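Nothing in this text is a laboratory measurement; each read-out follows from the coordinates by a stated rule. As the structure is a computational prediction, the values presented were derived from the model and not from experiment.
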Structure 1
Amino acid sequence: MKHKHTIFGVHITDRLKKAVEVQKVFGKYGCNIKTRLGMHEVSDQACATNGLVILEVVGDDKTLKEFEKALSAIEGIAVKKMVFTHP
């Protein structure tokens, strides 16, 4: 049986305005998120409005496709998917 790791890279262009919508989708598919890592620029003077979330996701192909589609449907959100398979 082959194992696979599926990673979503989620680029958010306006974190402050889109955080609620993105979080709703993350909540809906919460049981499919194995690992979540959020990154954005922060300094003493400012906090970046854009950010990147890396998700390691699990589940059947249909559910993960729906998850990806739900994120991509939010204006200002770009999703890239990586799939690693191994024996």
Structure 2
Amino acid sequence: MYIPPHATPTEQEIEDLILQLPTPFIFMGDFNAHHSLWGSQKQNQKGRLIEDIILNNDITLLNTKQSTYIHPAMGSLSSTLRCVLKQ
């Protein structure tokens, strides 16, 4: 799944998508969601949204808190959510 940087999905929209998946599942994508839970140095609205979804739906985060993105011009590193697992 890809969530563009300026998109603002609702918790219900993402949970509706997750509910369509048979368990166990791996939900992967580039969510452009930043949160310390998966190693990001900053937090954004999507990061808090995904955190709530993870906590409210008994989902296990598979990130290792390592950086997942290198900015091509600046060389700076960031960590964005990449995948979650529901058993």
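Work out which structure the value 13.6 belongs to, where Kirkwood radius over Cα pairs in Å was derived from one of 1, 2. The value was obtained from structure 1. So relative contact order in percent (Cα under 8 Å, 6 or more apart), computed for just one structure, reads 33; which one of 1, 2 is that? The structure behind it is 2.
Out of 1, 2, which one gives -9500 for helix-only ellipticity at 222 nm (-39500 (n - 2.57) for each DSSP H run of 4 or more, over all residues; to 500) as computed from the coordinates? Don't skip to the end; give the middle numbers.
On the way: 1: -9500; 2: -7000.
The correct label is 1.
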